[in-house]
1. Looking at structures I, II, which one was FRET efficiency 1/(1 + (r/R0)^6) of positions 32 and 72 (r between Cβ atoms, R0 = 25 Å, to 0.05) calculated from, given that it came out as 1.00?
2. Quick check on the output: 2.2 is distance in nm of label points 7 Å out along Cα→Cβ at positions 232 and 256, derived from one of I, II. Which one produced it?
3. Mean projected area of the Cα convex hull in nm² was computed and gave 18.7; which structure, I, II, did it come from?
4. Out of I, II, which has the highest value for mean count of other Cβ atoms within 10 Å over residues 144-151?
5. Comparing relative contact order in percent (Cα under 8 Å, 6 or more apart) across structures I, II, which is largest?
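Please treat every number below as a calculation from the coordinates, not as lab data. All figures in this text were calculated on a predicted structure; none of them were measured in a lab. Cβ atoms are built from the backbone, for glycine too; each structure is taken alone.
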Structure I
């Protein structure tokens, strides 16, 4: 018997891209799936586009009123609660899309490793026009939650919400997507919680595309957005300290956590940005700085971890080291 597969697509005013997203699901080489669209009071032609597919596998769940992104994504828990526990579930951003074999490969991976509690594929980063920016950074075939946390913390992993698959029972067991402001850092926390229940597996194939553009959640900058991001990060860091305290039991984990905190502090503690925070925001900054100090780091910009906050610098250093090692091996 085929394991059920559920795709959840939250959307608000996604008319520019949602047709491509849904077409990529309908066009899967494995046609055995159900798509639930969490439609959030769109004011453009999103609803008309979704309904134009007239596919019995597609269900539209309208919002009773305009919802925040947190509220809309939270509705997924109710959807997941209605399916069998072994159902494979994935989220798809309305501006992203799947490659034709995504479902087939994720289903095969789940069958090959029943103990895996989080599955992932490699993916492409594309721009607003759909042009390839670059492939994602390499993903290990298997990881523990400690491995995943370290890679995210060091900035050596492209981590976005699209391209992950998990079982419905596991999603409900960890409480669904965490209600962090703007769902910022919520996917990191969700995937860590899921991985901790077993382990994470990844396919070597590239099976979806994540769109990175000016209006995407991960690429929007404003005073309100920076304040929201600080609030979300402070909550995320506090949860890491409480739920994943074992991460800092060894030096590898401490350095990873220190770099994560320092990387975010690099963004938040600049003179121009800091002036946009209210008293609560400044208190959050001080709490992050206190945690950095407790881990043996420094708020001073001369400290290595503070300087290492630029993830691309870390990635560039790693690439250069690998290239040097390969060159040595060829001699």
Structure II
């Protein structure tokens, strides 16, 4: 009897050890090309840092695409799974008649995240001060440039009134300005605040505050990828939705501490300042849903810039079903 009992206990111990050694379910790896690396995309970094993607069984690898055109090229070529950039990139591809075009499935930011910087502090800055000056404005055809042009016109300044320079690649604008090119430049954070700290430039105006709400940055993937991987897209959107909900109530300090590992060369004080700046201009979406009004406003800006000859169909280019389910799940 004693031998039988010992045998049973030994058998249970072996079973327990085997169960403990069972490998965990492997996470699905997702490659995401982001248009640039910026605190502007804080909800994305928070989703990684807070474990929201991990909770969904996803392992996200970020790649700096250095421009919306390059991000879209990587998506279309199948070099990455998901792109994060201005939706204008998806509109261009759709209007080219490509069968496997990129679809937008989640929106991250709702206004321009760049700031106009000058070489000296100017508390009385007005857009009229740009007339006759040299402004580094980014790549022609990109949302940053088109939004800037839209804001200039709304403030009584025509692009012909100044040297609106589009010759310098997005990723090289900060370096060019620091090297002495231009009187003004538009920069994202944390670069803008770092420039202020180092005395290289001073924030004079927020482009996003002047432009109003525009679906500025969104996630998209090839139609074929979305059709083959609907669960992955849903899980990805769920994580982003959680991060967007979190960031609406988080303090600038909490945001800075959460995303600090993604900006190892930036002081916490700078990150906190940047987070506060983006909260003040209401830069981040509360949910991943992209409204038709916002989509049409983006196309208005593109038309105004002379970059759009045919408007894209919102119902075909934007799939809000994943965003809707993600937002609904957070209400439960």
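1. II
2. Attributed to the structure labelled I.
3. The read-out comes from structure I.
4. Going through I, II one by one, mean count of other Cβ atoms within 10 Å over residues 144-151 is largest in II.
5. Numbers: I: 17; II: 26.
Result for relative contact order in percent (Cα under 8 Å, 6 or more apart) over I, II: largest is II.
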